[in-house]
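Laboratory data are not the source of any read-out in this text; all were calculated from the coordinates shown. Here the structure is a predicted model, which is why all the values come from computation and not from measurement. Cβ atoms are built from the backbone, for glycine too; each structure is taken alone.
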Structure 1
């Protein structure tokens with residue numbers, strides 16, 4: 001396994017987790033069992049209800065669309081981070097057909113002058129909600145930031161702040177980006193002590209979600225369904241749990257997807273990390289070839305790799 005295999009694994013892992021996770025998004029564990037009694041394991045199983053019928057089976061959602069907005073900006077700038085270009089890409093996507101966009105992200109991007117000062121727009125929305133909103137919309141797209149060759153924490157912070165200024169969101173993005181960077185560029189996992197040090201730098205509410213992910217042998221202990229299912233720290237805990245407890249890419253994918261809750265985002269983040277850990281070569285071909293937009297991810301991966309090496 002080489003750096004390029006891990007690099008490619010991140011982008012495909014994100015898109016695959018997103019696309020399969022759509023099949024159980026917003027479902028309770030009981031609903032997952034009802035609709036998929038033998039478990040959800042292929043795109044063709046995804047039910048076509050009022051929510052899911054907007055996507056073809058094998059299509060990714062807003063999580064990967066926003067990740068590609070960042071990737072496209074990085075490619076256009078030769079691997080450099082241009083926050084204005086990223087914000088412009090977010091806005092252009094928003095003005096198209098942003099299927100699945102989260103409420104917080106919608107409220108930020110609907111500002112007419114968002115691109116003039118995106119960080120201020122995000123701060124205004126966060127303040128209007130009494131600084132309580134810590135949705136996972138920043139975390140869901142951050143995997144690509146971990147593929148940058150340096151200054152990952154700074155870039156993860158700044159890109160998160162384009163829509164999500166809450167310190168829990170920022171800390172989550174930095175943790176995931178640094179984990180991916182370490183796996184891709186150094187071939188090793190960050191220690192839990194390093195991850196806890198990062199979390200404590202941003203918000204003391206992050207630590208318990210890291211600890212439960214480390215201590216829990218079963219994913220059900222994370223309680224991924226319910227009112228907090230779109231919470232950035234719930235998604236972080238699902239991703240960390242899969243990193244520490246799953247032995248293959250497919251094992252992690254299926255465990256997270258079949259847990260329900262905000263499954264597309266949980267699986268997008270988890271599988272980006274697993275793609276970095278196990279590499280693209282570990283991903284079963286059925287998930288790659290069945291992905292609508294396979295060529296788009298492949299092309300983006302190739303171009304971004306060349307721009308960042």
Structure 2
């Protein structure tokens with residue numbers, strides 16, 4: 001599993017390195033840490049442009065030295081400057097050249113601590129990339145032994161039919177993690193709501209979700225590298241933040257979210273529900289476009305996929 005880390009100096013870059021290392025420990029694969037050098041739209045013979053580009057390149061070299069100091073010592077990493085017309089297009093082009101399975105990006109500096117906030121580059125990627133994007137919550141840190149132990153598939157009405165559950169099982173095969181289906185239910189609570197009636201409603205909703213998920217989980221159990229399956233959980237709340245906050249999360253969790261059906265099938269496109277889930281997640285999020293879903297399903301069905309675990 002090839003993982004590209006989109007590095008930038010400062011806190012966001014450190015968060016991306018931390019998530020990249022978190023994934024690398026789990027897959028046993030090295031990282032490719034990248035900074036993109038924007039090229040001018042057309043070649044120029046002006047010496048001042050050449051000198052300016054040279055200065056920018058040297059600045060990126062210096063900043064990558066900072067990344068080398070920040071990368072955890074138990075992770076193998078290659079560091080590279082990649083020329084492109086823009087940062088998002090450069091990352092996507094490089095991911096396709098390297099047959100990368102994942103692009104890891106950091107957080108916006110204006111984000112809420114412990115939650116995911118998208119900057120301009122990240123926002124562009126999550127609406128255009130054909131490669132899964134891993135997003136770091138602001139302030140994310142992982143100790144050197146930490147690795148992914150549980151992959152949570154954000155389970156909704158279309159998650160089973162879209163292949164997202166099997167795709168999440170493919171990630172489990174790569175990472176040696178268990179699988180949990182995680183659903184969220186939002187409902188305004190009246191001040192006069194009877195507590196017993198509310199608890200009864202939640203129990204019925206949870207039972208319905210688990211029953212509906214059983215067909216997808218049955219397909220997972222039939223895989224040659226079937227992961228351990230945790231009990232499906234449902235978070236309830238008055239809004240998305242409340243519902244997601246009522247799910248029990250651990251340090252080894254990642255959350256997998258699928259693209260909206262409204263988007264191009266080959267690329268990531270997050271609808272309003274997906275974006276709300278991403279923004280409120282307290283753990284790293286992996287957003288999977290339609291084309292990558294099938295690739296991960298193929299990995300889940302590959303008898304050799306989990307051999308290194």
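Please state which of the structures 1, 2 yields 30.8 when mean count of other Cβ atoms within 10 Å over residues 10-17 is computed from it. Don't skip to the answer; put the middle values down first.
Details: 1: 30.8; 2: 21.2.
Of the structures listed, the value fits 1.
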If helix-only ellipticity at 222 nm (-39500 (n - 2.57) for each DSSP H run of 4 or more, over all residues; to 500) is computed to be -17500, which of 1, 2 is the source? 1
From which structure (1, 2) was relative contact order in percent (Cα under 8 Å, 6 or more apart) calculated, if the value obtained is 33? 1
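Which structure, out of 1, 2, was percent of Cα pairs over 19 Å apart, for residues 138-281 alone derived from, given a value of 44? Before the final figure, lay out each step's value.
On the way: 1: 44; 2: 56.
Going through each structure in turn, the value belongs to 1.
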Work out the source of 3.4 here, i.e. which of 1, 2 gives that when distance in nm of label points 7 Å out along Cα→Cβ at positions 130 and 242 is computed. 1
Of structures 1, 2, which gives 1.9 when distance in nm of label points 7 Å out along Cα→Cβ at positions 2 and 74 is computed from the coordinates? 1
